[in-house]
Structure formats: structure tokens, C-alpha cells
1. For relative contact order in percent (Cα under 8 Å, 6 or more apart), which of the structures 1, 2 scores highest?
2. With log10 I(q)/I(0) by the Debye sum over Cα atoms at q = 0.09, 0.14 Å⁻¹, for residues 203-378 alone coming out at -0.25, -0.65, pick the structure among 1, 2 it was computed from.
3. Please compute FRET efficiency 1/(1 + (r/R0)^6) of positions 251 and 355 (r between Cβ atoms, R0 = 30 Å, to 0.05) for structures 1, 2 and give me the label with the greatest value.
4. So FRET efficiency 1/(1 + (r/R0)^6) of positions 115 and 283 (r between Cβ atoms, R0 = 25 Å, to 0.05), computed for just one structure, reads 0.05; which one of 1, 2 is that?
5. With Rg and Dmax of the Cα atoms in Å coming out at 22.5, 69, pick the structure among 1, 2 it was computed from.
6. For distance in nm of label points 7 Å out along Cα→Cβ at positions 67 and 395, which structure out of 1, 2 has the highest calculated value?
7. Hey, helix-only ellipticity at 222 nm (-39500 (n - 2.57) for each DSSP H run of 4 or more, over all residues; to 500) derived from one of 1, 2 reads -1500; which structure?
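Each value in this text was obtained by applying a stated rule to the coordinates, not by laboratory testing. Note that the structure is predicted; figures quoted are calculated from it, not measured. Cβ atoms are built from the backbone, for glycine too; each structure is taken alone.
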Structure 1
Amino acid sequence: MSSFLPFLDRSRTIAKPGFNRWLVPPAALCVHLCIGQAYAFSVFNLPMTRLIGVSQSAPGDWKLTDLGWIFSIAMAVLGISAAVFGRWVEEGGPRKAMFTAGLCWAGGFLISALGIYLHNLWIIYLGYGVIGGCALGIGYISPVSTLIKWFPDRPGMATGMAIMGFGGGALVASPLSVWLMSKFATSTHVGVFETFIVMGCAYFVFMMVGAAIVRVPAADWKPEGFVPPKQSKLISRNDVYVYDAVKTPQFWLIWIVLFLNTTAGIGVLGQASAMSQEMFPGHITAIAAAGLVGLMSLFNMGGRFSWASVSDYIGRKNTYFVFMTLGFILYVTVPFAGATGNVYLFVFCFLIIVSMYGGGFSTVPAYLKDMFGVRYVGAIHGILLTAWSAAGIVGPVLINYIREYNVTHGVPKAQAYNTTMYIMAGLLVIGFIANFFVRAVNSRYHMQADHPANAGAVPVGSAH
């Protein structure tokens with residue numbers, strides 16, 4: 001691609017002396033706020049069940065169960081594409097990755113619009129699910145290692161700023177989508193087709209702005225007054241090659257930690273509205289439940305920045321110990337809140353849980369940097385995100401199927417989630433144990449000067 005578009009080359013993105021590193025987080029946010037729309041895709045589900053009937057579903061309209069696969073495919077492809085393209089993103093540089101993500105994200109919307117026009121669900125599976133899913137994976141990891149290199153003094157805060165955008169993208173996309181559909185809707189169609197086209201074009205522009213702004217630091221650049229942290233058992237200055245990292249027990253222990261933290265949080269996040277109404281019938285209405293979901297989105301977004309920033313001071317391992325310990329206490333408290341009818345305690349538990357769900361995502365890149373060095377952290381992070389894909393399946397399944405089993409066996413709906421909450425608490429105990437066993441990477445995995453990956457390699461940030 002760079003032979004046709006040379007401005008995408010890593011060498012063309014090297015910052016000149018005096019470049020303000022604080023311009024890089026906004027570049028990352030341009031991408032993450034756009035692809036964060038994925039969390040708001042559900043606003044299209046009901047309108048897409050009546051593309052033919054318009055006012056109500058008609059014969060030939062799609063079912064919600066069929067439409068649910070669009071998001072599921074996109075999330076699965078996110079993890080797969082992040083793993084497959086992680087090394088390419090790392091070596092090609094952030095501009096090339098952001099540009100590619102922008103093309104795929106806009107293309108996913110435009111292809112899906114064609115699927116709406118032709119009323120062909122398979123085209124939407126391909127557009128938003130597969131091509132859009134590739135944009136999610138590539139775009140999500142594109143700024144990670146760049147931000148860590150710009151902010152070696154605050155790597156957790158830096159990645160938290162960008163990944164906060166992914167959590168907050170739905171806050172923009174949800175009302176925007178509803179507003180656009182209302183503007184384009186007529187008596188003969190619901191306005192989804194035009195909304196997809198407008199959003200695809202708008203997101204492309206914003207993501208191109210991010211790609212244009214982003215820069216990588218020169219090889220010898222350091223922040224003014226920066227003193228590298230003392231090497232400790234859990235902060236290494238040695239790099240580990242991406243495919244050697246996956247051979248270490250540390251990688252898989254952190255994979256388990258992220259998987260379990262995400263499994264516990266994503267199930268609650270996806271069912272918060274229904275769960276709150278069923279646990280507090282007559283106290284939490286549908287409108288109040290919608291407000292809770294919006295508040296949880298804010299805590300999801302805020303937790304990504306705040307917890308990652310905290311990890312710069314207390315360490316990544318200790319931060320995950322907090323997630324697992326505090327999470328355990330909160331999950332076992334939820335059934336008590338339901339039994340006593342304490343709505344405020346229930347809401348408090350959910351808000352802190354979802355903040356730690358977001359914090360788990362934003363803290364893990366810095367955790368990987370501490371373990372495996374900065375050179376291949378983006379690629380390693382991409383492979384680790386398969387934990388997200390797995391959790392996206394397991395979490396909702398645990399919540400939904402255990403609830404259904406309990407209800408069919410006579411358990412009142414207000415108590416149907418208790419078993420699941422205890423199971424989630426148990427998962428966090430396992431996560432605590434996995435995190436406990438994380439140790440420094442054995443020196444035999446450290447890259448040496450004669451490592452094959454160094455053959456013909458260009459130091460990160462240098463011209464070629």
C-alpha cells in the first residue's frame with residue numbers, strides 16, 4: 001500500500017524536533033471514538049426488523065435473533081483480526097493501520113447500506129460483521145504501542161486515554177443514529193439505509209484526520225526530564241518477539257486474567273436493563289433502566305482512563321488484584337441488594353463493576369509492556385484480544401442461560417440472577433490466582449542482537 005501511497009510509510013510519520021506529544025492522544029481518539037460505535041449498534045436492531053413493514057414487522061422482515069449475529073460476527077472478527085494483523089500494524093506504523101481501519105470501517109457501513117437496499121442480510125454480515133470487524137481489530141490496536149512510546153513516563157494513562165474513546169463511542173453514536181434515522185424516515189422506509197451512508201462517510205473523515213495527525217517518536221526521543229523507572233521483577237527493559245511471547249506462561253496467565261475480568265463484566269453490561277427491572281419490579285422502570293445503562297456507559301468510559309492511570313502508581317499486577325478482590329465483593333453483594341430491595345446499593349455495585357470492566361481493557365497494554373517490552377507490544381496485545389472474543393460469548397451465555405434455567409424451574413425472576421452473580425464471583429477468584437502467578441519473563445525469551453527479527457530491521461522511529 002505504501003508504494004502507492006508513500007505518505008503512509010512509518011518513515012513519513014516520524015515526529016520532528018519540538019513536536020507536541022499531546023497531539024497523539026487526540027489522533028487515537030479520532031479512531032477509537034468512531035469504532036466505539038459498535039457498542040451502539042443495537043439501536044438499529046428494532047428498525048431493521050421492520051424494513052418492509054415500516055410501522056411493524058411484516059412477513060419477510062428479519063428477526064432480532066438473525067440481526068443479533070451482526071454484532072457477534074463483528075466482535076469475533078475484532079479479536080481474530082487483531083491477532084492476525086497485529087505484527088503488520090506494529091511494523092507498518094500507526095498511520096497505515098489507521099488509514100486501513102478507516103477504509104474498512106467506512107466500507108463496512110457502505111456495504112451494509114447496500115445490504116439494506118437489497119434486503120440481503122448476508123451482505124450486512126459481510127459488510128459490518130467481517131469488514132467492519134477487521135476495522136475494529138486493526139483500529140483498536142493501531143495507537144497502542146505508539147502511545148506507550150510517547151508516554152514512557154505514564155504508559156497506563158496514555159493507553160487509557162485512547163481506549164476510553166472506544167468505551168465512549170456509543171455515547172455519541174447512539175443519539176446520532178436515532179436522530180439521523182428520524183430525519184431520513186418516511187412513510188415508506190425507516191431511514192436506516194441513508195443513516196448507514198452518512199455515518200460511514202462521517203467516520204471515514206474523522207479517522208483520516210487521526211491518521212494525518214499521528215506521529216511516531218524518533219528512535220532516541222525521550223520526554224524532557226524523563227528518568228527511566230528502575231528495572232524490577234515486573235517491569236522489564238528487554239523486548240520479547242511477538243511469537244516468542246505467546247510461548248510464555250506470563251502471556252497465558254494475563255490472557256486468563258483478561259478473559260475472566262471481561263467475562264464477568266460483559267455479561268452484566270449486556271443485560272443490565274433487563275436484570276435491573278426483573279430484580280426490582282415496580283421500583284426500576286424501563287426508563288430508569290435505560291438511564292442506568294447510560295450511566296454505566298459513562299463509568300465504562302471513565303474507568304478506562306482512571307484505572308489505567310492508577311496502575312501507573314500502584315502497578316499493573318496490583319491493579320488487577322483490586323479488580324478481582326473488589327469485583328468478588330461486589331458480585332456477592334448484588335443478590336443481597338436485590339433481597340433487601342436496596343436499589344442504590346445495586347446501582348453502586350453495577351457502576352463500579354463496569355468501571356473495572358473498562359479498566360481491564362485499558363490497563364492490559366501497559367501490563368504487556370511491563371512483561372514483554374515496548375517493541376512488539378501492539379502485536380502481542382492484538383493476540384491477547386482473543387480473550388475478549390471468547391469472553392463475548394461466554395459472559396452473555398452464562399447470564400442468559402442460567403437465568404432461563406432458573407425461571408423454568410420455578411425460581412422467581414427477582415432471584416433468577418443470584419446463581420450467576422456467585423459464579424461470576426468465583427471466576428474472579430480464579431483470575432486472582434492466575435494474576436498471583438504472573439512473574440518476570442525468563443531471560444531466554446529476551447530478544448538478542450542476532451535474533452532473526454532484527455535482520456534488516458529498522459529501529460523504531462528511524463528513517464529508511
Structure 2
Amino acid sequence: MRNRLAALLLVPAAVLAVVLVAGCSAPAGPEPTGNAPVILAVPADFATISDAVDAASEGDTVLVSAGVYRETVTIDTAGVVLRGQDREDVVIDGEVLRGNGIVVTAPRVTVQNLTVRNATQNGVLVTGMHNDEGAPVGGHDGYRPIDPEDLPLLDGFRIDHVTASNNGLYGIYAFNASHGAITDSYASGGADSGIYVGQCQECGIVVSGNVAERNAVGFEIANAGGDLHVVGNRFAGNRVGATINSDYQEAYLPQAGATFAGNVVAANAQSDTPEQAEGGFGIGVGIAGGTDNDVRANLVVGNPSSGLVVTSSEDLGPIGNRITGNAFEGNGIDTVYAPTARGVGRGNCWEGNLLMSSSPAGLEAASPCTAPTTVPSGTLPRTTAPDGIPFTDVAAPPPQPDLGPLTSPGVPWRGASDVPRIDIDALTVPESTLLADRAAVTW
């Protein structure tokens with residue numbers, strides 16, 4: 001088995017980062033308007049980040065020097081770059097008083113090379129969603145079904161080299177947004193999930209090169225898919241590694257068409273974490289009511305309840321999910337198919353996986369992708385979850401890679417033309433050491 005796990009990603013996170021940078025020089029996409037882009041320095045020119053952001057025009061860069069900034073930064077001007085000079089020492093601190101660290105409500109905004117911590121809701125919120133008073137919303141208290149024509153997706157965003165720790169809901173949260181990238185970032189201490197992508201159809205989003213650990217859930221998708229690629233990440237040492245869900249509280253139901261590939265999903269039974277809302281513990285990947293998802297070439301190891309669970313969400317059954325070419329090792333049960341009678345599943349298939357156990361037994365033989373069939377529901381192991389800890393008490397992040405100082409205006413994100421293209425067929429199962437140099441949790 002170990003020999004078969006030795007292959008690395010052919011398109012690793014570092015390569016994807018290069019693609020992102022190279023993409024910025026490509027033609028097309030909206031151009032900044034007005035005068036030439038400038039740097040607005042904090043605190044040299046502006047006492048607060050918010051003051052600088054409010055003064056910025058499209059294409060400008062707000063460049064922040066080391067310090068702890070006790071504010072919520074709202075970016076409502078398109079094409080602004082918010083960049084820290086030092087990722088670890090530029091800190092936006094919510095002090096467990098403010099709901100959000102950074103809120104992005106304008107298209108094509110970049111947030112880079114800084115830390116956001118101690119928000120009662122979200123570290124970084126990117127959203128095209130607003131309430132009836134026009135205020136941006138996200139998080140559990142902001143969900144409401146929408147008419148997509150009434151609230152279109154925010155078009156274009158980039159979250160890169162951001163550390164989000166000890167936040168009361170989500171670390172990095174893209175909601176009702178499209179044509180973006182979440183790359184080379186780190187999330188821990190999320191009381192709901194470290195990184196979340198929700199409520200978008202034909203999303204045009206890449207999530208790559210990230211580490212999520214010590215969260216209730218490392219990474220979450222809800223009602224998001226269609227050109228959504230979650231590739232080359234490390235979701236290890238959470239209560240639950242990753243979930244792909246359909247949720248009646250969000251638009252674009254059911255969830256459909258995400259690609260989850262080339263990730264390490266390991267040892268998700270970390271006790272010094274916030275409690276998971278539904279009591280989940282020890283699960284690698286969970287698909288609840290998701291449809292037409294492509295789960296391939298992941299390394300799923302050491303999850304004591306189960307490596308992968310395919311089940312229902314209320315009356316929404318799992319439909320057409322493909323589980324192919326993954327490597328499972330040391331899980332309670334490697335893969336479980338357990339839809340409910342209320343949410344009947346169909347067309348799900350398993351093929352080419354390296355696994356030792358399944359429930360029901362013999363899933364690969366019973367429902368291969370060449371000829372998917374309806375199989376009986378298996379049994380999900382019951383794992384007793386230990387008590388959690390407050391999100392504020394989760395251990396501080398380890399040092400993370402830094403982009404270094406900036407001396408000229410950053411390159412604005414232009415939306416769809418800058419989203420990297422992923423060759424999914426070139427991916428192979430990663431080593432367990434993928435992004436381990438950025439992680440604190442080992443196994």
C-alpha cells in the first residue's frame with residue numbers, strides 16, 4: 001500500500017500559485033479606472049486600515065505595516081488590493097467583540113499576507129449577499145433563500161496567504177460569490193468551519209494550497225458547485241475534515257458538481273477544537289445530499305469513525321457522486337454509503353479506490369462507475385465526541401509562508417480570466433506530507 005501512496009500531485013499547490021501569478025498578465029478582464037494605481041500606507045498615511053480602504057480607488061493597494069488593528073475592515077470599492085507587509089505581524093483583531101474581521105462586498109478585491117483573528121463570526125467574509133437594509137450578511141444569522149436575479153453573485157475575489165484563526169463561525173467564508181481563488185491560506189479555531197464556500201452555481205472558484213486544522217470542520221461546501229475545484233489542500237486534525245452539503249437555508253439547491261481532488265484528509269479526531277454543531281467527530285469527508293460531485297485522488301487516512309460518508313440531507317438524497325482513485329488507510333470504515341429512507345440516493349459509484357472496508361460491504365463491486373446501481377444503505381459507525389473547547393482557546397497557528405514586503409502597487413484581480421485552470425486528470429494521490437511544513441497537527 002505504501003508504494004501506491006508514494007505519488008505526489010502532478011499539479012501541486014506551488015504550481016497552482018505560479019499559475020495564479022502568471023494569469024494576472026493575461027489580457028481581458030475589466031481594467032482599473034481613473035488615475036494610475038497608488039499605494040496607501042497604513043499607518044504612515046492613514047491611521048487605520050478602514051480609513052485607507054475608504055480612500056482607495058479601483059486598482060489601488062492598501063499596504064499595511066506590522067501592528068495589531070482593532071477594527072472591522074469593509075471593502076466596497078472594486079479592484080482594491082489589501083496587502084500586509086508581514087503575514088504574521090499584520091493582525092486584524094476582533095477582540096471577541098466584533099462580528100467580522102474583513103468584509104468584501106465589491107468585485108475583484110484581493111486580500112493578501114495578513115492575519116485575521118478573534119471575530120465572533122467570520123475572519124474574512126466575501127459576499128454578494130445583503131439584507132433588506134443593504135448591509136452585507138453571512139453566517140447562520142444571515143441565511144435566507146434568495147432569488148438569484150435579486151442578489152447576483154459577487155464577481156471576482158482573491159484570498160491569498162491569509163491566516164484566519166480563532167473565529168466564532170468561519171475563518172475564510174465565500175458566500176454568494178464567484179470567479180475567485182482561496183490559496184495558500186491557513187484556518188484554525190473555526191467554531192463552524194475553517195474555510196467555507198457556499199451558495200454559488202457555476203462558481204468558477206479554486207481552493208488550493210490551504211491548511212485547515214483544529215476547526216469543528218476543516219472545509220465546507222454548501223449549495224456550491226459547477227467549476228468549483230478543491231485541489232491540493234490539507235484538511236487534517238479537525239473534528240470533521242470536509243463536508244459537501246445540500247442545505248435548504250441557502251439558494252441553488254441542491255448542491256451539485258464540485259470537484260474534490262488531490263487533498264490530504266487525515267486524523268480528523270482532534271479534541272482541542274470547538275464542538276461540531278451536529279456532533280460529528282472522526283469523519284474524513286462527508287457528502288450529505290450532494291449531487292454529481294467528483295471525489296478523486298485524495299489521501300484519506302486515520303479518521304477513526306470513517307474515511308468517507310455519503311448520506312442524505314433531510315429529504316435530499318445523494319445522487320450521481322463519483323468516488324474514484326482515492327487511497328484510504330487506517331480509518332474506522334473506509335467508505336460508508338448510508339442514505340436515509342427519506343432521502344433516497346441513486347447513481348453513486350466507487351471505482352479504482354485503494355480501500356480495505358466499506359459499509360455495505362463490497363461497494364466497488366456492487367456499484368462501479370462503469371455501471372452504477374442502487375445499493376442498500378450501510379451503517380455509519382457511532383463515535384462518541386469528546387467535549388470541545390471555546391474557539392478562543394484553540395492553540396495559536398504555527399508560522400506560515402510570507403509573501404515578503406511590497407514596494408509597488410499590487411496587481412488587481414480581474415475575475416474569471418485570473419482563475420487558474422486545473423487539469424484534474426493529471427492529479428495523483430498526494431503524499432501524507434503535503435503542506436505538513438505549514439501544519440501543527442501531526443499523526
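1. On the way: 1: 24; 2: 15.
Comparing 1, 2, the top value of relative contact order in percent (Cα under 8 Å, 6 or more apart) belongs to 1.
2. Numbers: 1: -0.44, -0.88; 2: -0.25, -0.65.
Comparing all candidates, it corresponds to 2.
3. Values: 1: 0.70; 2: 0.30.
The maximum falls on structure 1.
4. Working: 1: 0.05; 2: 0.30.
Clearly, the read-out refers to 1.
5. Values: 1: 22.5, 69; 2: 20.7, 66.
Checking each candidate, the match is 1.
6. Numbers: 1: 2.2; 2: 3.2.
Largest calculated value belongs to 2.
7. Details: 1: -23000; 2: -1500.
Here the read-out was taken from 2.
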